[in-house]
1. Have a look at 1, 2 and say which one yields -0.29, -0.47, -1.24, -1.58 for log10 I(q)/I(0) by the Debye sum over Cα atoms at q = 0.12, 0.15, 0.24, 0.28 Å⁻¹, for residues 15-86 alone, as calculated.
2. Ranked by Cα Rg over 2.2 N^0.38 Å, which of 1, 2 sits at the highest value?
3. Looking at structures 1, 2, which one was relative contact order in percent (Cα under 8 Å, 6 or more apart) calculated from, given that it came out as 22?
4. Using the calculated result 17.1 for mean count of other Cβ atoms within 10 Å over residues 55-62, pick out the matching structure from 1, 2.
5. Using distance in nm of label points 7 Å out along Cα→Cβ at positions 71 and 119 for the comparison, can you identify which of 1, 2 gives the largest number?
6. One of 1, 2 was used to compute helix-only ellipticity at 222 nm (-39500 (n - 2.57) for each DSSP H run of 4 or more, over all residues; to 500), and the answer was -27500. Which one was it?
7. Suppose you compute mean count of other Cβ atoms within 10 Å over residues 47-54 for every structure in 1, 2: which one lands on 19.9?
Structure 1
Amino acid sequence: MNKIEKNILIIDNKPDNLRLLFSLLHRHGYQVYEAIDWQTAVNICQTKLPDLILLDIMIPDVDGYEICRRLKQWRLTADIPVIFMSALNRVFDKVKAFNNGCVDYITKPFAFEEVLARIQNHLELRKAKIEILQLNHELRR
């Protein structure tokens with residue numbers, strides 16, 4: 001298992017959203033990667049393997065729900081937490097996101113303090129899960 005770092009992939013087709021989140025997260029010590037579509041996201045996952053993914057729903061060609069579903073089916077990315085960030089705020093949209101594998105859902109416009117808190121929480125949860133899996137593996141030996 002890999003050590004949890006602070007690598008975040010943002011998948012959003014709006015350059016302004018990417019710039020804003022990149023700037024804010026980078027200032028707080030995160031390594032940030034940006035993707036505007038599914039293929040770019042795949043390339044980043046294969047080379048950088050993020051620790052957490054922020055995902056918008058409204059992505060052309062392959063929407064965020066489908067991207068999340070694919071990420072959860074792909075062995076390489078199945079355990080990476082995905083947080084949806086979307087202007088869609090109906091219960092239907094949120095439930096659909098969770099049903100496709102996300103761990104959290106933040107509605108836009110967002111408060112950056114909330115985004116930071118949720119990111120930190122999910123990174124800590126992921127780290128704890130990896131440590132438990134490593135201990136279980138060692139105990140089985």
Structure 2
Amino acid sequence: MWVFYAVLSAFFASLTAILAKVGVKEVDSDIAMAIRTTVILVLAWSIVFFRKGIPAIGSISRHSMLFLVLSGLATGCSWIFYFRALQAGNVSKVAPVDKLSVALTILLAFIFLKEPVSVKDLVGAGLIICGTLVLVL
């Protein structure tokens with residue numbers, strides 16, 4: 001089932017890039033990012049509310065909360081720079097560079113989470129890097 005969700009995620013991420021590029025064309029990138037974030041905030045809390053997940057919030061440990069907050073800050077920084085890049089560059093160049101996050105994630109998961117890295121993982125990450133260079137240069 002995770003593959004189905006991952007494919008949907010990729011589809012909506014690509015749609016996000018196209019829609020954001022059109023939307024940020026005549027708007028300050030920080031305002032554009034704030035509008036997008038507000039929409040996501042409303043959507044996310046609506047899902048929690050309608051799935052009756054509000055009571056579960058109290059059971060989140062401090063450790064989990066800390067890392068969820070840090071993840072949110074990292075996401076915010078990513079979006080700030082993504083919108084600035086979209087405003088300044090072509091989406092066909094910005095999106096591939098943004099997807100270098102896949103190769104970086106493999107590296108960081110190995111370093112910080114001690115996840116195993118296979119030859120297949122290294123080849124895949126290398127191909128992502130090479131593909132990004134081909135598309136951008």
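1. It traces back to 1.
2. By Cα Rg over 2.2 N^0.38 Å, the leading structure of 1, 2 is 2.
3. Among 1, 2, the structure yielding 22 for relative contact order in percent (Cα under 8 Å, 6 or more apart) is 1.
4. 1
5. Structure 2 comes out on top.
6. This value belongs to structure 2.
7. Computing mean count of other Cβ atoms within 10 Å over residues 47-54 on every structure in 1, 2 gives 19.9 only for 1.
We did not get these values from a lab; they are worked out from the coordinates using the rules stated. These numbers were taken from a predicted model, which means no experiment stands behind them. Cβ atoms are built from the backbone, for glycine too; each structure is taken alone.
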